[in-house]
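Pasting the structures in now, so scroll down.
Read-outs throughout are calculated quantities, based only on the coordinates presented, and are distinct from any laboratory measurement. Given the structure is predicted, the values throughout are model-derived calculations rather than measurements. Cβ atoms are built from the backbone, for glycine too; each structure is taken alone.
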Structure 1
Amino acid sequence: MRASGTRSVFLAMIPVHLLILGWVWIGRAAFGNGGWMTLILLVTVIPVVALALALTTLLSFRRRPAPRALTARQVRAQLVTWAGLFVVGLFMYDFTDAPESDKTVLTQLFGYSDALFTLSAVLIGVGAITATGGWVWLLSELLRDQTRLAVPTGVGHD
């Protein structure tokens with residue numbers, strides 16, 4: 001991966017994290033779907049995701065020497081995390097407790113069917129698993145980077 005790409009992803013972390021949090025929280029409103037899920041996500045999922053993204057951002061900025069860029073592996077892990085969160089926000093739907101609350105991007109595009117509604121639920125799960133896996137991968141890469149740089153060279157070698 002080119003150095004400019006790893007630097008660009010590093011510099012984009014904070015703004016993209018803010019945008020992706022907004023997308024997961026209320027992105028589905030772009031497809032005519034709001035409702036109770038907006039409030040529920042705000043007090044459950046969004047704080048957890050915000051804390052997780054803040055942790056990896058802080059670790060990224062604490063890299064030594066001064067953080068000029070992420071490594072290629074860290075960039076790939078970050079992109080996987082963002083892609084998973086984008087999918088969650090795209091396919092998220094509201095509870096089906098009111099008329100028209102079962103809208104998803106798929107049912108808006110192709111008309112309602114139980115199969116499309118179920119597919120939306122599956123895609124939310126796939127997105128969540130992808131985002132979680134990408135985040136764990138990124139966290140492990142950042143922690144490996146921190147521990148590798150924290151061990152002084154020559155210690156323990158006789």
Structure 2
Amino acid sequence: MKQKQIKFFSQEDNTIEKKKAAKEEAVVPYAHITSNGKLTLPLITLQFLGVDTAGGTRFKVGIDQNKKGFVGLYLVPIQSADEPSFELTRIGRGYSLLLKGVFLKLGLDFKNTYYRFVLKPVDLDGVGEGFFAKLTEQSVRKDSEEDGE
């Protein structure tokens with residue numbers, strides 16, 4: 001009779017190598033409105049969008065007039081202070097644009113409502129390259145609730 005060739009397995013053969021998929025950090029550039037009327041842009045958002053924060057960057061801010069209601073803001077970075085624009089100022093770990101009057105004229109209740117935006121690059125004809133901050137979240141501010149005590 002012919003001898004059988006049998007391969008026996010060991011504990012090492014029973015282990016499964018887990019391959020860790022390289023997770024790419026998906027940076028979602030976002031902004032939000034503070035309770036005192038500032039559009040806050042975190043540093044990581046500005047870096048992701050390629051905005052130079054060192055050189056006194058200013059932004060032209062606008063809305064789409066063809067839309068009913070508020071859907072978002074157009075932000076176009078410029079270096080010249082000659083055009084009507086808003087200065088990007090440093091606050092804490094990020095930057096902000098003081099747009100309190102603009103938000104009030106748009107009817108946004110930023111004192112009681114939290115507004116969050118997602119930014120994406122856009123090319124605006126005749127204006128240049130900028131960003132569209134699309135309104136994605138609207139909720140009651142936790143810090144503005146009435147004290148029930």
Among the shown structures 1, 2, from which was the value 19.0, 74 of Rg and Dmax of the Cα atoms in Å calculated?
-> 1
Name the one structure among 1, 2 that FRET efficiency 1/(1 + (r/R0)^6) of positions 76 and 140 (r between Cβ atoms, R0 = 25 Å, to 0.05) of 0.20 was derived from.
-> 2
Work out which structure the value 1.9 belongs to, where distance in nm of label points 7 Å out along Cα→Cβ at positions 20 and 124 was derived from one of 1, 2.
-> 1
With mean projected area of the Cα convex hull in nm², for residues 4-59 alone derived from the coordinates and found to be 8.8, which of 1, 2 does the value describe?
-> 2
Who wins on distance in nm of label points 7 Å out along Cα→Cβ at positions 12 and 132 among 1, 2, i.e. which is largest?
-> 2
Taking distance in nm of label points 7 Å out along Cα→Cβ at positions 28 and 116 for each of 1, 2, which is largest?
-> 1
Could you tell me which structure in 1, 2 was used to calculate relative contact order in percent (Cα under 8 Å, 6 or more apart) as 25?
-> 2
Among 1, 2, structure where helix-only ellipticity at 222 nm (-39500 (n - 2.57) for each DSSP H run of 4 or more, over all residues; to 500) as derived comes to -24000 = 1
